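Structures are listed in the sections that come next.
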Structure 1
Amino acid sequence: MERKLFTSEGRRDFLKAAIATGMPALLQGAPAGQAIKVGLVGCGGRGTGAASQALKADDYSELTAVADVAQENIDSCLSTLQRVGKDKVKVEKKNQFVGLDAFQKLIDSGVDVVLLATPPGFRPMMLRAVIEAGKHCFCEKPIAVDAPGVRDVLKTAALAKEKNLTLVSGFCWRYSNHIKATFEEIHKGTIGDIRAYYATYYTNPVKPMPAASTRPAGMSDAEWQIRNWYNFCWTCGDSLVEQAVHSVDKVAWAFKDQPPVSCVANGGRQIPAEGGNIYDHFSVNYLYPNNVRAFVSNRQIPGCYNENSDYVLGSKGTCLIGRAKPRIEGETNWTYNGPSNDMYQAEHDAMFAAIRKNQPINNGVRMATSTMLAIMGRMAAYTGQQITWDQAMNSTLSIVPQNLKWDMSLPVDPMPMPGVTKFI
């Protein structure tokens, strides 16, 4: 079933009027000592962590607004942040916004920076609203759940560049100093030409689907799915796109963010999840130019072998990224022996430094490329077909509901069946 992105009525008219009255102060950089007002959209664990890191990233950053679909999430988030940020948490009750339109109210509240940590399905539309309003943005990964969403984000990223705004993505490994050093070695040819890349993301379920019997009486389909967002493709993008996209991003990094030619994939659901429609395992085989292959395998099943590692095979050696320090063995032996930073903090440090210096960072193209690479793998697994990069990028299938309302009926699409599910 094809679904289209929903829109917020009147939002674009408001933004046009706001832009006409003058550009936001931070567009030209923030002088030392000037407060940077931060707004958080999505007050779950990741959002709370991002807000904490934003408050630590700059001496004068302060949290002034929060938005979520549930007040209890806001209360829990603020309770945690007040212990961490103390007097830097300045969220008045009037700036605690609840509901599906809460993000727009937060944008309009006078913030300078927006942290987007909502379920992925909401990110393209919200990111566009943030950038159109002239705000800097931290956007968690993945940045979309379908190709139309990715294409929209690419347009938004171009707009951010035009507006001189900083756009930092949640692909945190790009800000890890020991992983950066490792990829520098790979790119300068220490292992020679890459022949193959194998990445694993074997772990336990992230947010298991609760039994249907636990659904409160009268709760709408929309609310039930959003509250259990990890179990529906339209909200999370599936396990490959939401979580293992970190491994996919490192594959993209190794190939200097140049897309593959095509891919084939397997996947399915081994452990039943009543009511949900995502797979709990994937295995994707990407074909790059010159017959180079990249393999990404993920699994979210309890009681199994767990591993999050990368094995890079080159013409002059191999590279291993895993639990131990990254190392290269071959014609040249190399081990990373420097300090390991907090990559989550580092991405926020970089963002706020860029704002202060008026030297914008724009992660837009690469965060869209990595997200699309994962979506492409999901497409191949769902359909059982070989999917080319061009096919994936030009897919017209939009899976986010149109005109989403909190109380609406929202039938769940059936679990995809390879060989039956069609590529659109």
Structure 2
Amino acid sequence: MRHTAIPPAGQTRRHFLQSSTAATVTTLFALPLASRSTGFAANSDTLRIGLIGCGGRGTGAAGEALTADKNTVLVGVADPFEAQAKSCLNALKNKAELKDRVQVSAATIYTGVDGYKKLIESGVDVVLLAAPPGFRPAHLQAAVAAGKHVFCEKPMGTDSPGVRSVMASVQQAREKNLALTAGFCWRYDFARREFYQRVHEGALGEIRAVYATYLTGPVKPMPPATARPAGMGDVEWQLRNWYNFTWLSGDGLVEQACHSVDKIMWAMKDEPPAKAVGNGGRQIPNHEGNIFDHIDVFYEWENGVRAFMAQRQIAGCYSDNSDYVMGEKGTGTIKGWAAPIIKAGDTWRYRGAANNMYQTEHDELFAALRAGRPINDGDWMVKSTLAAIMGRQAAYTGQEITWEQALNSEEKFVPDNLTWDMALPIKPLAVPGKTKFI
């Protein structure tokens, strides 16, 4: 079966984006909020928050959610590992301004690979999704089906079937008037918002090319198989080293550099690329892991604009995390964390207020809930995730991959009916030119 929701047959990508954006805005601001499951009067209701995924990002998200709205309480957490859940709760309780609103008991710490279901069923109003991204489609589907507002950390999946599941959840969230805020945090940075707004308003003229870098060191190196404790099953071993397995992380391009892919998409007004080719491989041995440590992707749009994405995670190398937008009138540059600059005739540099983009994500989510106008980032968060997966597919296979191929790929990384004690063989490292596109 082919999936053509992005965009439908008979429409150009630009027409689809224009019509879908208009429909989204109309839907979000026209539907009234009618019940506790879909809205909250201005601070008269206490919002009950549940966290799924208790690592560093999940702990941060929970703290930011509690900070964003003073009439919120954290009432439950879910993580495969109890120790991880307790470490998260201890970190939150150590913050004086939050400790009284961390109201999680032993009975509302849900563990195992299906603990998320119990948390969602526990009566929470808002769910924070911060588990490894391979789980994101299933967690989002369950949360939306249960009528929960959602903060959804990036990326939104690790394979095309997962993205298609997220697409369906996005539509269901819209129909139910549920909030769906994305963890692509740069979209909530004030400086970058103004930079891309100026680009979209024509400060650079027509865009000619975009170059993005995500050149860093390793995130979570894979230990050797000899370090695996006796009796530890496949699922636990891979979960404890989740970043090194494609089904869980999506690879470095999808899990980390997706931020840079997202900014490429932002520059292009979220219009999907027509096709992509890529190069990549594994330079530093990674024991049992099956992710590349470097990928370069070359995206092309129907109008001939090209974008270049350079991603590398190798120690001892030059580091850079920057964005360069080249237009007919000049160039726009965001060098690392520095203030964005546009040089096109006159020079513009961002001089506005600085903000904590991670906090702003939650500030705007909860303010929108109180106002009765939930945010839905669904359309563009799906496109950015699929664009990253498309780049990985091109690099893994060595083939040119079209947007339609990426959207309709049937290659499924995430196992069905995951259980704690199941056998889970590790998929071999991809070999460009030999690994087949599915």
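Tabulated data for the structure shown
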item	result
Among 1, 2, which structure scores highest (criterion: distance in nm of label points 7 Å out along Cα→Cβ at positions 122 and 410)	2
Comparison of 1, 2 by mean count of other Cβ atoms within 10 Å over residues 138-145 - largest value held by	1
Answer label among 1, 2 for the case where P(r) over Cα pairs in 10 Å bins from 0, in percent, for residues 282-337 alone, calculated from the coordinates, equals 18, 38, 30, 13, 2	2
Comparison of 1, 2 by Rg/Rh (Cα atoms, Kirkwood Rh), for residues 114-209 alone - largest value held by	2
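All of the numbers you see were taken from the coordinates with simple rules; none came from a lab. The model shown is predicted, which means the values in this text are computed figures rather than measured ones. Cβ atoms are built from the backbone, for glycine too; each structure is taken alone.
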